[in-house]
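J.: Just below sit the structures, each encoded as structure tokens.
Only the coordinates and a few stated rules stand behind these numbers; no lab work does. Given the structure is predicted, the values throughout are model-derived calculations rather than measurements. Cβ atoms are built from the backbone, for glycine too; each structure is taken alone.
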Structure 1
Amino acid sequence: MRVMFLSIHGYVDPVPDLGQADTGGQVVYIIEVAKKLARMSIKVDIYTRWFEGRRRIEKITDGARIIRIPCGPKHFIRKEELFPFLDEFATNLVSFIKEKGIRYDIMHSHYWDAGYVALKLKSRLNEVKHVHTSHSLGAAKKERLGTIASEKIYHFNTRIYWEKKIIENADAIIATSPFEQDIIKKYYNVDRVVKIIPPGVDTVFFSPMNTREQVDLPNRYVFSTGRLDYTKGFDLLIKAFYHVAKEVQDVKLILGGGSHKPTDLEIKIRGELDQLINKLGLKSKVIQTGRIPNELLPTYYAKANVVAVPSRYDLFGMVALEALACETPVVVSKYAGVSRYITENIGLISNPEDEHDFAEKIIYILRNKEIASRMGKNGRKFILSNFTWENIANRIRETYEEL
């Protein structure tokens, strides 16, 4: 079997440089699944956009590689600005495939931009089956962002129109959480069966054993990390932490995330977070690290007292799984898809827009050391039983074979 992955935006690399613009859980997902499928003797080519003079073809492992296709200008473009160049991407991709004489059995698109390209390719590639994973859905994101949902920034109208087309026409939909089935029916008026397969975790890398002592961290802290985007809800966490800091005097908040080359949107959000921190008198209590090097993430997770996922909207939320793999309990937004998997023996669920409720859940874990320790240990057992990448890739392979 030969599979084409389409994941067009962001920095797609064999070892993802997390925190780069548009580079997060989706990139981890496609790289890890590609590696595991390759071990099952399934050849995987990941097609993404070529920019900034990066290598055109790059090996991940035996049987899996990244192929970068040019379209649009030669510099990085935010995913929200890519749509005018997607037809060019599709044309150039078909030319590459025909030139190389490659035939694919499965075309698996990731996110709506890739789904759009897949629709364009379907008529040009004979007999290829189209599988789609959304990773995020525009209609739900637009509602959850409310007044922040600027059409100028996010181009929701175009996105939602094509998401509906993709959902209606793909041969199979793989959803990362049970949220997605409900969202598709409610917002897109499409009632179809989806296969629910969550993301996984590298449980060797994300482990309490994989920590670095030289990292200078506070004795007690709440941790959160992710891309700088309004959906991530870092401002909601800061508001909740204002109440936490009044009740638990010796605790700090560490916020990770950010790019080497911040976009205008990231710069705007960072400035707003700084203003909020100053307004609430938390300058000595909140540490914004910027991008945390990948190799240090397990240390930040494992040494935290609690990891918070304050998303306004997140179709999944892999930060929670990574934290649990490191034996750290979590407080997760009810608006993150991962909340469907969180039980009271591994973490708590909260409404991040209710700063008092969110704070109370965090304080509960901070004040109950034995319960927190038990949650963490249960969390790692839960991850090892349900969320290894081997397990996830096997289920994806089964979905391909059913088509």
Structure 2
Amino acid sequence: MSAARTPEIRTGLTPSLSATPLIVGLVGFFTLVDLFAAQAILPTLAARFAASPSEIGLAANASMLGMAAAGLALSFIGRRINRRAGAALCLAALAVPTGALAFVDDLSIFAALRVTQGVFMASAFSLTMTYLAERCTAAQSATALAAYITGAVASNLAGRLAAATLTQAGGVPANFIFFAALNLAGATLVLAAFRSATPMSDAGAARGAPLAVISGHLRNSCLRVSFAIGFLILFAFIGVFTYVNFVLSREPIGLSPTALGLVYFVFLPAMITTPLAGRVATRYGARASFVASLGLALCGLAMLLSPSLPIVLAGLAVVGVGTFFAQATATAFVGRAAKYERAAASGMYLASYYLGGLAGSALLGAIFENAGWPATVGAVAASLVLAAVLAAMLKQTTVAGPS
């Protein structure tokens, strides 16, 4: 039976939910809410494990390693997995390491559990995105992608806020138990809102040997640049939003854990601007979108050196808008730049992106401890400048949006 004769297969959602981007956004929220929530309580976690800022920063962001590995693996083996059941199972399984974090007192075990979380988060993310791409029309897919990314951005805000509030009110164990419950809620939502259906096509499935596909994509100069830009985007983002917590919790600002969570209302502007990235890149070209968004993030960095909380908050908001916008641009650009095996190209991009976050946590953590916050901000600025230079080198004929 053709897709044209069965439009309900294109949607992949139950009829009552097919026109509700809120559902897709909530799935994105539940999938990634664990990823950055721990950053809001890093000073508390550092005290709990008697760890330095760089040690706890690297342990908390170890989830990036699991994200990178799973993102790459799923791009090749994901076609063998039932999307709906796989995404729901991954979210349910995610509750296990999340809940276990409530009871560990060893930093190495904490880091290992964070890696495991990353594997399940990336797997659920990749399977959900594939599910939507396979069952939506082009217009529906664009709407679903925007909703999903917006939910992921919202998880940055709500996750950090909840973590800070719960930790101060009930301690670290209560925080992780709550997030385990959110994981189970996400699994339930996927099962309730999505339904099993035959994909519209399998055109995105990987058909070549993995090493041959990887080699082919790496010969594509635009994809190489995209992977590097993704690496540098999360490198910078992690450097800022991990170690600024220690700056804000110390004098002269000296915020409490709950107040530290409230800081992340700075992501609200990004929730509004990020869904616009696709339209901006289509109208002005991805190169212009990259350079403008990365330049905006650079403008916000200087404000992070101020001893004034309002100025620092404004700087964080600007950095958030710029980096999220650049990430949304890059996600869409990879799909256009890949000549074939787009799922594999997206997986390689995600692997590079999350490895950038892990590298930022390690390298910028060492800089923060040994040279201080101004040097850390300087290193972040260098990474964003490099990303902008790489973006500017892309060929205009490749990065221009469709006419």
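J.: Which structure, out of 1, 2, was FRET efficiency 1/(1 + (r/R0)^6) of positions 261 and 373 (r between Cβ atoms, R0 = 30 Å, to 0.05) calculated from, if the result is 0.90? Numbers along the way, then the final one.
T.: Numbers: 1: 0.15; 2: 0.90.
Label of the originating structure: 2.
J.: Let me ask you something else. Quick check on the output: 2.0 is distance in nm of label points 7 Å out along Cα→Cβ at positions 189 and 277, derived from one of 1, 2. Which one produced it? Don't skip to the answer; put the middle values down first.
T.: On the way: 1: 4.6; 2: 2.0.
This value belongs to structure 2.
J.: Work out the source of 14.9 here, i.e. which of 1, 2 gives that when mean count of other Cβ atoms within 10 Å over residues 149-156 is computed. Please list the in-between numbers first.
T.: On the way: 1: 14.9; 2: 24.1.
This figure was derived from 1.
J.: Please state which of the structures 1, 2 yields 0.10 when FRET efficiency 1/(1 + (r/R0)^6) of positions 213 and 309 (r between Cβ atoms, R0 = 35 Å, to 0.05) is computed from it. List each step's numbers first, then the result.
T.: Working: 1: 0.85; 2: 0.10.
Clearly, the read-out refers to 2.
J.: 26.9 is what came out when mean count of other Cβ atoms within 10 Å over residues 117-124 was calculated for one structure; which of 1, 2 is it?
T.: Working: 1: 17.6; 2: 26.9.
The correct label is 2.
J.: Suppose helix-only ellipticity at 222 nm (-39500 (n - 2.57) for each DSSP H run of 4 or more, over all residues; to 500) works out to -26000; of 1, 2, which structure was it derived from? Before the final figure, lay out each step's value.
T.: Working: 1: -13000; 2: -26000.
Answer for the origin of the read-out: 2.
J.: For FRET efficiency 1/(1 + (r/R0)^6) of positions 29 and 245 (r between Cβ atoms, R0 = 30 Å, to 0.05), the calculated result is 0.85, so let me know which of 1, 2 that is.
T.: Numbers: 1: 0.30; 2: 0.85.
Source structure for this number: 2.
J.: Matching task: 94 is the computed value of volume of the Cα convex hull per residue in Å³, for residues 93-156 alone. Pick the structure from 1, 2.
T.: Values: 1: 94; 2: 79.
Clearly, the read-out refers to 1.
J.: If relative contact order in percent (Cα under 8 Å, 6 or more apart) comes out at 16 when worked out from the coordinates, which of 1, 2 was used?
T.: On the way: 1: 16; 2: 26.
For relative contact order in percent (Cα under 8 Å, 6 or more apart), the value 16 is produced by structure 1.
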